[in-house]
Structure P
Amino acid sequence: MRPTQPPPGTEPVVVARAAGVAGGELVLRRAGRHFEIISNGVFLMDTRDGASEREMVRAALAALPEERIGVRVLIGGLGVGFSAREALDHARVGHVRVIELEPRVIEWHGDHLAPVAGHLLEDPRCEVVCADFVRWLEGTAETFDAVCLDIDNGPGWTVVESNGRLYESAALDRLAQTVRPDGALAFWSAMPAPDFAGLLRRRFGAVEEIEVPARHGGPDVLYLTRPGSL
């Protein structure tokens, strides 16, 4: 997500802070009725919009066969919960697994962020796992109908250097094994990432690029592919 300028009188106030697992400091701020998450002094996301995060999930689900029900969705990155909430609100979705590195982000969904995404932690269809996504991916044999990844600010702008592993060939190979036949794989990016798009095309063939207007600056970009279509 991109930072937005709060209206006068709603300057951010820190409501929680913690040492981040990935290093540096993780901060939750409140600006009026909205929340912001800051990592190492760099803005990550807020609760003001979420249009592109929701569209990422909608696009992935729309790419599945129409007759498929009880859909299993894997989401990389909990954030403020927009992606998970969008998946849970879809009639065909039966289970959502969210992998989130930072335990404090998960804790915040038990209090400060709980109302933002409809109390995710209380939904029996939603399972939140505290783990590094790439390491978790390497250790699982499970498969999912749709995999949606919103980790860091995308392949071209990682606040945490180690998150770059997710956008490399080895991780793509593992993701291909995690997506069921006729399934969909979607990535969120805060900006165009042509090199990454090229890597996806070489690995999976057709890649759909979806631009979603942002409140400020250029559009967010979604990359959607179907690993089992080759």
Structure Q
Amino acid sequence: MAIILNLETATTNCSVSVSKEDKVIALKEINDKGYTHAENLHVFIKEALDSASLSFLDIDAIAVSEGPGSYTGLRIGVSAAKGLCYSLGKPLIALPTLSVLEMQSPEEDNIAVVPLLDARRMEVYAAVYKNHAQIRETKPEIITSESFLSYLNEGKVYFLGDGAEKCKGVITHENAVFQEEVCFPSAREMAVLSNEKYKIGDFVDVAYFEPYYLKDFVTTKPK
């Protein structure tokens, strides 16, 4: 049973979990708009391990949220993960941030789920999932009344994440459903995903791995 240290720092939520197989056995996180990741991350790692009565030597792998998200947050999380992998000789697992966020969606079959991360102005990072499988690529986009229209015309679409707040007054389709409370990616939801990758040996090269910043935005063409 693999013990994995999971790090999620792509947004204002600085989050650390320790998982055993696909179960979280310790979690430490704080959502601070001031981005206190640099001060908190290593403290949270130590506290999470202590809470699970484990040491760094007990870890089998380290998983990190790869982006998209905050440049500063991603850089801090990935740097910490790579440093630990180097010093401990452990493999590194990279998880798409929107996949981590999507794990907070309701367990309802065959509905489209759109996790969105706030970027700036009316811009978001978004992807589309169904039954936890990604069915549209992750990309940056500017929200309009026609965003995700093809999925909305097919049936219910569930929007979640801090980027969903920007959509509420713009996407008014009858099939649009918005999560009641704003949620952020958390290391709590990383456990299942990181364990799946560990079991098949899906690791990234520690030396060459870089965060997925995804900076470019595209606009829709005027009619």
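See the values below:
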read-out	value
Given 0.20 for FRET efficiency 1/(1 + (r/R0)^6) of positions 117 and 173 (r between Cβ atoms, R0 = 25 Å, to 0.05), calculated: source structure among P, Q	P
Answer label among P, Q for the case where relative contact order in percent (Cα under 8 Å, 6 or more apart), calculated from the coordinates, equals 18	P
Structure (P, Q) behind the derived value 1.6 of distance in nm of label points 7 Å out along Cα→Cβ at positions 45 and 149	P
For 3.1 (distance in nm of label points 7 Å out along Cα→Cβ at positions 77 and 141, calculated) the corresponding structure among P, Q	P
Which of P, Q yields 0.96 [Cα Rg over 2.2 N^0.38 Å, calculated]	P
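Here, each number is a calculation from the coordinates, and none is a lab measurement. All values reported here derive from a predicted model rather than from experimental measurement. Cβ atoms are built from the backbone, for glycine too; each structure is taken alone.
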